[in-house]
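Presented below are the structures under discussion, each in the form of structure tokens.
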Structure 1
């Protein structure tokens, strides 16, 4: 278990005496797809996916393009509904977006006419009950410090680098104290050096907030460096091929975890599961 430390951005804990399941998100027999009205056909993106996300866990999902990874994370967020099966958060069926979930997108999704501070505050503007101005200021300050952007409060997105913009996106998600942080290829648009630095930063943030994270990536190395478990999804229609436990010590960025023989073993195992998928071949049942 990661060490718990006090933080203004740590999600609220269950009230004393209230039982809390170790499972925060549960998908049972989930299939999902899209209707093409022009051709009157249905594209099946996911088929019969069942998995659990444990409370306080960092779960990474890897798979080939078009396998339904984003479709799945969107269903957790309430942006879409399954054709069959159920997705629940804390035992409640997901029927739409909720304040207990926050998304970090690949393309930053910042409002260009708002400052850094105002972009982060935007996440709290429609919350009910709305945090007091004092609480909002405290959370924004903590979020900026956590993503190393203190001093850039009054800057606009066009004045920031790509990595800094993504940090604003992460801060905006954390400031609402969500139960679940959903991240869809969050570092896919930044350069390799920035990506590695932000991976290390994210690991520290998650250790401090004890955040539950569902993280989509195409990078096997990124998945293994960040995650407690890696879910390997097959070619479309996506199904769970295997869930791999990542039993490597943390922090994985204080030393070069990628040189660890077990890291290499895990990478080769996940690549072995994905090799045929990546090459577009059909894997025998």
Structure 2
């Protein structure tokens, strides 16, 4: 695939964003019938099942032996924590707000990289972070209640995702991508099964089918996004993933009559601009 085709890359990234927004909408639907613990478990289980044909095809080329089991565990647990927070936020916040708060991860990455890796961000990035968190202050006002606890849980999903992304940076130097994904699926499925000991309830086929579809959308989104990143530099492609917020807003308007106010819209614009600047710098 050409690595100098930004138009194609933008289209693929935007298509991936549509898949992620569709997954979020389906999680919102099923949250009315299932507790968050079950939703997270089955989302991980279906994601792992989707991986099995790939693992089977690769056969002996998949070597699970690793020199960094602790780092793989950190990546998986923080990714799982982000998922718990994000799915809970999807069930109670306006769809676009929940998606956007999850997409604040790039704003947290410089802090995590500084504390964990000792990397000092360039001075110019602090301006982008200030813009972004100003936008977050606007988003944290669902119903006019500043610092709503639920909104803070949505923001926590972005912070946890930021830690997971930094750990991926460290892992990418030595670990094949498929090994990281397989460990992620195994660890998250195993750990998310533990809360089922006290939260299990009977399930109809309809919610399971919806979760299966959500898992398929997420997997397809990851595939499209990886193809998009192969078309042009990441700094050019990544901002288009924020069209997921637009798609989520459309879903929220069509199915839940959610109309964002001007404060939320302004906050969304600030966060998207800041994240684009942070990723470029």
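Where is relative contact order in percent (Cα under 8 Å, 6 or more apart) largest, in which of 1, 2?
Numbers: 1: 26; 2: 44.
Comparing 1, 2 by relative contact order in percent (Cα under 8 Å, 6 or more apart), the maximum is at 2.
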Checklist entry - When you work out distance in nm of label points 7 Å out along Cα→Cβ at positions 101 and 117 for each of the structures 1, 2, which one comes out largest? => result 1
Item to check | Test item: helix-only ellipticity at 222 nm (-39500 (n - 2.57) for each DSSP H run of 4 or more, over all residues; to 500) calculated as -9500, pick one of 1, 2 | outcome: 1
Checklist entry - Given that distance in nm of label points 7 Å out along Cα→Cβ at positions 53 and 125, derived from a single structure, equals 2.6, which label among 1, 2 identifies that structure? => result 1
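If you rank structures 1, 2 by distance in nm of label points 7 Å out along Cα→Cβ at positions 229 and 245, which sits at the top with the largest value?
Numbers: 1: 1.0; 2: 2.1.
Across 1, 2, distance in nm of label points 7 Å out along Cα→Cβ at positions 229 and 245 peaks for 2.
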Next on the checklist: Tell me which structure, out of 1, 2, gives 1.00 once FRET efficiency 1/(1 + (r/R0)^6) of positions 205 and 253 (r between Cβ atoms, R0 = 30 Å, to 0.05) is calculated.
Outcome noted: 1
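All of the numbers you see were taken from the coordinates with simple rules; none came from a lab. Here the structure is a predicted model, which is why all the values come from computation and not from measurement. Cβ atoms are built from the backbone, for glycine too; each structure is taken alone.
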